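Just below sit the structures, each encoded as structure tokens.
Each value in this text was obtained by applying a stated rule to the coordinates, not by laboratory testing. The structure displayed is predicted, hence computed values, not measured ones. Cβ atoms are built from the backbone, for glycine too; each structure is taken alone.
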Structure 1
Amino acid sequence: MSLSKDVLRKNIQIANKSIPADVVIKNGRVLDVFNLEWLDLDVALSNGKIVGLGTFEGKETIDAKGRYICPSFIDAHVHIESSMVPPSEFAKVVLPHGVTTVITDPHEIANVLGQKGIEFMIKNSETLPLEVYLMLPSCVPSTPFENAGAILKAEDLKPFLKNERVLGLAEVMDYPSLANAEDPMLDKIELTRSHDGKIDGHLAGLVTNAINVYRTAGVTTDHECNTVEEAKDRLRRGMYLLIREGSVAKDLSSLIGVVTPANARRCLFCTDDKHLDELTEEGSIDHHIRLAIQAGVPPLQAYQMASLNAAECYGLYHKGAIAPGYDADFLIVDDLESVKISEVYKNGERLAQNGKYLASDQDKKSADPEITSTVHFKVLQEKDFEIPISDSKQAHIIEINPNQLKTNKVIEEVHAVEGYFSPSVAQDQLKMIVVERHKQTGNVGAGIVKGFGLKAGAIATTIAHDSHNIVAIGTNDQDLMTAIQALKEIQGGLVVVKDCQVIASLPLPIAGLMSDQDFRTVNVGLEEIKKALNSLGFKGGFNPFLTLSFLTLPVIPSLKLTDTGLFDVEDFKHIRVSVDRT
């Protein structure tokens, strides 16, 4: 927030106690995130800024009544599209949970719509009470082994760097391009560095030396750690560690042990991908703090990680603390360890109270048809779903790990009929289909997956990271076909099918990723989806749609399926589903 000379003069006069403050908060315990201690002082506010700590008089007084005054939270890396609502609705969900600032990577919608997708996210978030900063998608598509809806080169990203809310380049996930110093990737990095931008990493499943490559390229963060040792390796080489707790990737419990008083200032929190229902029920960064405290992190340090650390990591030096010169983004907290928030303030304005969003709604505008009509594919036939199986009856299978992004590459004997794979509920071997939905290439990828435990029917979605083609799993081809066709009719979303009937669906017409309805309506739709999943026999302790959506991402080990076929991430090449006799 830039200040005019007159506003600056007024703020200085208040700080100097020459004139009263606009607002003074009294009788609160102020969290000092620099020294990790409590201050029993007044907080003076003016023009959306904190202008003094001490003893102040103001035109208006807020009585904190002995409660805690803490800086509000920052989500350091989030794909808003994964909430299934646009920024204007996302704000209503996370603000009551104390999150007033997010750093988002719009690469989901960019993979569908390119520049138009980024423009939509910028425009939809520009007047919100939630402060939305953006990192520009670095890998659209994420690899050359799949078909996305767009290709973004450095020249396509350049115009966005003029926007003051654009902070840099988002997660660099195409490691081979980076390691081989290929021009298209170096062009994006050079462009970003010429604008003093930040660069995020994506080091999933990579060897330690890859950190050297990323750091040499100017990459400063990673959110893809799974173990304490991986986290230490990144911290040793000067990276910031983003500890993720989302809907499918829940890494906090396995990583929080790395945090010590010596390195805590290099650690921060992010959700990455989190569904709307979990954001509503569980929370956002407030949930990270609760888990961290339960795991033994001192409470003040956990709050510091959620505020000051994130702000400094991304160069937001006017955020993350209750101190003069900082934005008046703060919380009044009743209970520190349970993160019971009674009031949320952004730029000195109260926006939420006792979990209720108080800000006025933004005027809704109809999305451009180009944004809401993105599901297009050629006529499908059941033969498109066939998977040839050799006489060995052995096949490569994608085995999921619940609540993790990594999959296992396994070889098992499968059931075949007339030389083609037939799903087996008894062996938990389901058919998986990926249909290209952007350019009508006719591409259909087919594979085998286990771990979902469906006993009947099929599920399908247009949320399929990162190219967001159609992805479906099912116990039979007829239900698979019905589910995929249903997605075309509603122009994207989630579909559950049983006995060739759609028993639940959630339309997501904005790029096939987000709803054009309010978040409460979407939550109701998600509840209907959950009920329908039960009728298919799903009993897993994980989100099957979110898990499914990451089985197409060919940059996270071990096996994934794209519209061009089964992909071995560790060898970085396509492989056949069928395994011949040796």
Structure 2
Amino acid sequence: MNSESVMKKTKKFYISIVLNVIEGIISGCNFTVLYYLIKSLIKKNFTSKLVINMSILLAVIFIIRLVIYSIAYTGGHIGGAQITRNIRLFLGNKIKKIPLNKFTKSKTGEYINAVTSDVSNYENILTHRLGDIIKNISLLSMLIIFTSIIYLPAGMISLIAALIMIPALWISTKFVKRYGTEKNMIMSENVSNIVEYITGIQTFRAYGLGGTKNKTVTKSMEAYSDISYKYETKIIPVGSIESIIVGMCIPAIVIIGYQALEYANLDSANLIIIIMLPLLICKLATAIFIDFTSYKNMMVSRKAIEKVANEDEELESDNEFIPKSYDINFENICFSYDNDEQVLENISFIAENQKLTAIVGDSGSGKSTILNLIAKYYKPQSGNIKIGDISINNIDASKVLNDISIVDQDAFLFNDTVKKNILYARGTATEEEVIEALREANCNEFVRNMENGYDTFVGENGNKLSGGERQRLSIARAVLKDSPIVLLDEATASLDIENELAVKNAIVNLLKSKKTVIMIAHTLSIIENADKIIVVSDGKVVEQGRHKDLIKNQGKYYNMWLAEQQLSTINI
């Protein structure tokens, strides 16, 4: 499904549009009946029988309109909702295919805006605005034709008044295109800043940057307020001038109507009706201008949706990924998050099958980036990554990730129960397997002490748990998935001593099974017995080997080891 097909209107929606046209035309029939009644009254033919017959006719017209309107309204809402449902599902599927390097701060706001307010705005077009515009144009056309039949000069004035809308709508469309697009961009930036503010609210408050003191959020809100004001100041005068000019048709028709009456070219009944109709014609013209301007404004939302829908996707391939072993081979890998700053430069190493490979180095040296490349979160600019002699460069990320379990430094948990959070790793697992995974990850004790045990909700991103508890549940997921490759990204960082010990024990249990494990560690003592230690500095591999060999070399690893030993002897 592509962006064009997902926005394709349904048959029910088109039927709704046709019915809106019919309902608008039938609405004009009311004036025909009223015209006949006025004419009868003036000509002294106004009888009770006539009143009853005309009342019945008006009731029939009303019932027909009500039925048509109900079908059109319901069909429009259902048809529009079906389209936006498909759009939401499409965008949900699309976003998971967009490369992760696209998710910068500005893009995040753009994506959130597209799948929330932009889709809602577009739904408003489909379910309300478009139907109202079509109906009002149909009724306006009917009234102009009716006025022209009664008295052509009055009909021509009404037509001119209606045609004045065209340049007004053209001008408003120009303003909408310019300021509406800018408003949408500023709103996306505002959403990004608000998401960042809410996510980091604890830190902001800790440094006294909450509320209006947060200049980034305040400025983005002021920018949104300013562009909204500017947008209104450009559009409102156009609509006001258009309403004034169109409104001039009323006195113009009154004047020519009176003159026609004087010269016996028009009778009293016709004069009354052609004076009444311009009042409604002006009202309809104003309504059409407002609705059409809103329609064009909301079409900016459609363009925003299409922009996300047409984002480049990660390339899919039919290549199979069935490696015979799970050694990981980096061959001259170069990578940068943007073109200006190189993160990894000619990285080469081999993480042997079913062995523990540790990666150490300074903060920002590229350790986590290496794991991200193995998981295919990102793609290298050059070089080759192999798993079991199969290059993963042209393999779907989903196929590679099927064989990888990941434990990040910041464990992410869903706002769900403990049990369901673990089952995300393997939905077909039995309850016994879940319990065993929790036991292996040292979770059973604290989970059993919870109010509802395994069915306890952990809160948004596990906010009801401590950092160590969240991390152990993340390890339990990795245990349950039972993948041949395990990636551990500083899983014991930022924990207190008690939780760090519990997490380390959980990791030891995880490492007992034969798996290819790559671990990033901030504490060197935990990886002293690793099969291979890779030392990274400034995006390059500067050393690799076993602990004792690296100590003998007295290079960077040796200096890091000495620094850690000295740190452990410092008393505060």
Structure 3
Amino acid sequence: MNETRASSLKAEPFSAAQAVAAGIDFAELQLGPLGLFWNEYRPEDGACRIWHWRDGKTRCLTPDGFSVRSRVYEYGGGSFCLSDDGVLFVNESDQQLYHQSLGDQRPVALTAGDCRYGDLHFATGHVLAVEEQADQHRLVSIGLADHQRRVLAEGADFYAAPILSPDGKRLAWIEWSRPHQPWTATRLMVAERNDSTWAAPCCVAGDDGEESIQQPRFDACNRLYCLTDRGGYWQPWNERAGVLKPMEAAEADHAPAPWQLGGCTWLPVDESTYLASWSEAGFGRLGLRSGGVLEDFTGTYSRFRSLALDEQFVYAIAASPASPSAVIAIERRSHAALVLAGGIAPLPPEQISRPRTLRYPSASSEANGFFYPAMNTAAKPPLVVFVHGGPTSACYPVFDPRIQYWTQRGFAVADLNYRGSSGYGRVYRQALHLNWGVVDVEDACAVVAYLDEQGLVDGRCAFIRGGSAGGYTSLCALAFRDVFRAGASLYGVSDPVALARATHKFEGDYLDWLIGDPQLDAERYRARTPLLHADRIRAPVIFFQGELDAVVVPQQTRDMVKALEDNGVAVEAHYYPDERHGFRKAANQAHALEHEWLFYRRVMDGLA
């Protein structure tokens, strides 16, 4: 880097380091008699710690040397729950269960060995958990007093969301079998207690393989509830006379795709009343619905997770277009929102680019997303197209410091929910079936033409970037379409067949759903493999890859980099020896963000 460029970088407002430092996030809000608890991630050290709030006072419970994070199914979730006297959690480094009372005692290990644990739920002196051992998964309970482990259910490929009814007589959970994913087809299972043992479980819903069920719940009267997309959206249903029936609900998804365990986007109160978040045109809503009456708690926020409720407050992890992730308590009478942690934007309000809903034509259909105008520029700006991972995932219209980093530098951003994303119903989500590398690429390219026609961007100066599955879409767009000046792949897929051979069990059959059978549909794979068409890529590409990645292994990136180098394409690659799938260390995140921007600047200056 020359001295002039280095000095101008130092003078830039809102640096990459500041953008990363603003990426504090929260997860897994838990409410109990002892108070409110949540898991907080801070980029400066990459650790996750449990915090406790009660009577207006907040303190960190997790001692040095511990980080609260599960890696079950690699994506984790449900990493802690409340016990009678404190918390039970999964320690990140060894993936074992620990018990910590609210006193100053050090956490006590409940397990030891080579298993991983996640989706924790405490009841009757036992912690219920999903247990992972190599490629085997089961539900277990572990006694808090005797540390004895008991198997509750096994035989299915995957398990999630174990929960016990308040009277202790019914155990419910979600399970699914290969080749399905939890957002294509799952089963709701229930086992009845016979004295000290559990009877054989029965399938309450999902036995036809045509619906996705998640987040089972019991109310105080032991009635069973769940979210199912049987009606086209993930909506609340409850059990009446042994049959699941729909509750009054908005025609909208009330949950995202369950990539992680432990999600909580709704809570039943009684057979006609529930608290829930749902999506409308991509924007989150929050309300307490009782029959046909809706009490709206949305306020200024646009995304809600990890809901909880008591007589005085509605609690949530929330974010808005102008404020990052926060733990909030909404007073039920006044609807006033109290911020308990987070929510501090690193930019003044007038400097924040706000999302506008995108709904635009693509091929013979329509696609969705959000547009963020460039700041501090009067001309038609260059465009960066953000492609989320998954690919069955979603982006949200909330303050994202990475997006603001680009808009502060004069780039507009299109953050896409291409066809196949969650949040727009089952039909939209299923549009990706056998079409990965086609409809997502169409949508990523169509948004450039649409925004250019609207006069909002310079369509001749567009860039595309994505992580994981988003990296695959980006590479496909560069290989098969002539739309983008350059692109970035962050731990992205370049060879789907190699991915299927090397990836973990949770996604072991995902490629069959996304593209087809690798043997029967070999020609389709060849046609959609960027590595095999590297000679068609002429635009410069930058790569970022974690060396410990078990989802998209580093060799994928190395092979793609070499193929481009052999073809004389301008390419740059950065490898991080201490990162897995998705970067967690602040220095690495800032390095990647800054070098991606510098790379695009060189392309625009004709230097790459």
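One of 1, 2, 3 was used to compute distance in nm of label points 7 Å out along Cα→Cβ at positions 61 and 381, and the result was 4.2. Which label is that?
3
From 1, 2, 3, which structure was helix-only ellipticity at 222 nm (-39500 (n - 2.57) for each DSSP H run of 4 or more, over all residues; to 500) = -5000 calculated on?
The structure behind it is 3.
To test your reading of the models, identify which of 1, 2, 3 gives 1.18 for Rg/Rh (Cα atoms, Kirkwood Rh) when calculated.
The correct label is 2.
Work out which structure the value 8.0 belongs to, where distance in nm of label points 7 Å out along Cα→Cβ at positions 53 and 413 was derived from one of 1, 2, 3.
That value comes from structure 2.
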